[in-house]
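Laboratory data are not the source of any read-out in this text; all were calculated from the coordinates shown. Predicted, not measured: the structure shown is a model, and the values here were computed from it. Cβ atoms are built from the backbone, for glycine too; each structure is taken alone.
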Structure 1
């Protein structure tokens, strides 16, 4: 993945993100439920929301741990600007999660919801370990290989482009946490779905949250009418009474430094 394309996609999605991010909020809520209950369960230090987006997760952290300062980090400036508008009291930091401009050992909590899949997981978690204080808590969510399974099936063989990223399996998350030196690992997997009336609405929603970079090779033109009809027909096989599903294979991880 070329990061400047990802950054541009999320910058463009900053204004539309909150309206389209129902599932992302569900994942934040699920990740929060795995955290220690209060300030006394964390060491001294700041809370880091790594890949804060528009700030929904930051609001949860500010409410749960009011005794800790909060730092908002994102590499998309427009997303960071949106997060600053929220009532979370966080300080902004425009930064890449693989290269955080922070001193070692200052964070009580490293939180990252649906952001590390855009990075090198091993590098990101080593940075998390570096900035965390001893006894600090790691909590992150990412996407597993079943994410957008219907989309991958619908586009299979249509052209030479890869339309869905090969997200890492949960075991890879555990290995990366161990490799970064974390202990007390917990990995949970959940299948979540959002339903849409048609395929165009589904793809628009993906674009509105900035995740239109889920593909590999970047397309320079549009699908032809025949190819598009084939994709639609394939996706229609997944229709239920609720509509067309977009499946998210969510992986929730926690650990302690």
Structure 2
């Protein structure tokens, strides 16, 4: 999520039963998402290879216009569903689309309680919903890539939920707040990397400049709760250049890269 860790730490403890469609696997060939340490360190989603190049041409969006911003995000969500649905098919794991709510009100209900202050968007695994706050700040820069990258980051949490990563994170026994924060950084930095994977796979159809990518990386770095600025940049760009969720295994990465 953006700007807040509260929902991940305390709001998403409910179990979820998933149902839906997959990219290539039929229902009888699906396998359950892994549990425990294996879900974190040896997840099947890491072995699915590059995301298929996705033609995801951006929809018109205008600054200070929540209506076009919501339409834009709906279209980005369709692109994410197609890309990751196919990836889950390759992993032979069940895929389902997340719910989505965009709101200009700061206190919208999310399924995990009231939308937290200072957050831009959150993912709640109680109801598999991405809630996006269309604040004045983000609407003022709606033509930048921040809308797309933030949506891709929250979708990364949905990928983590469906693949067993978030359930494994929630089931771990932590001895201290320090351990909780260390584990949460790995979750958040992985979501940054997964957003980069999607950006990289769609880059050729976005018709954007390298300076646009540099801007969105700087914007991601401003989210200090996700880790050191240089590590946020490292994981976003690593995902972008490799276009492969296997590049996003923060759970086996050196400590220096997940601090």
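Source structure of the calculated read-out (FRET efficiency 1/(1 + (r/R0)^6) of positions 175 and 231 (r between Cβ atoms, R0 = 35 Å, to 0.05), 0.90) within 1, 2: 2. A value of 24 was derived for relative contact order in percent (Cα under 8 Å, 6 or more apart); which structure in 1, 2 was it taken from? This figure was derived from 1. 1, 2: which one has helix-only ellipticity at 222 nm (-39500 (n - 2.57) for each DSSP H run of 4 or more, over all residues; to 500), as calculated, at -14500? This figure was derived from 2.
When mean count of other Cβ atoms within 10 Å over residues 103-110 is computed across structures 1, 2, the figure 19.4 traces back to 1.
A value of 0.98 was computed for Rg/Rh (Cα atoms, Kirkwood Rh); which of 1, 2 is the source structure? Considering all the candidates, the number was obtained from 1.
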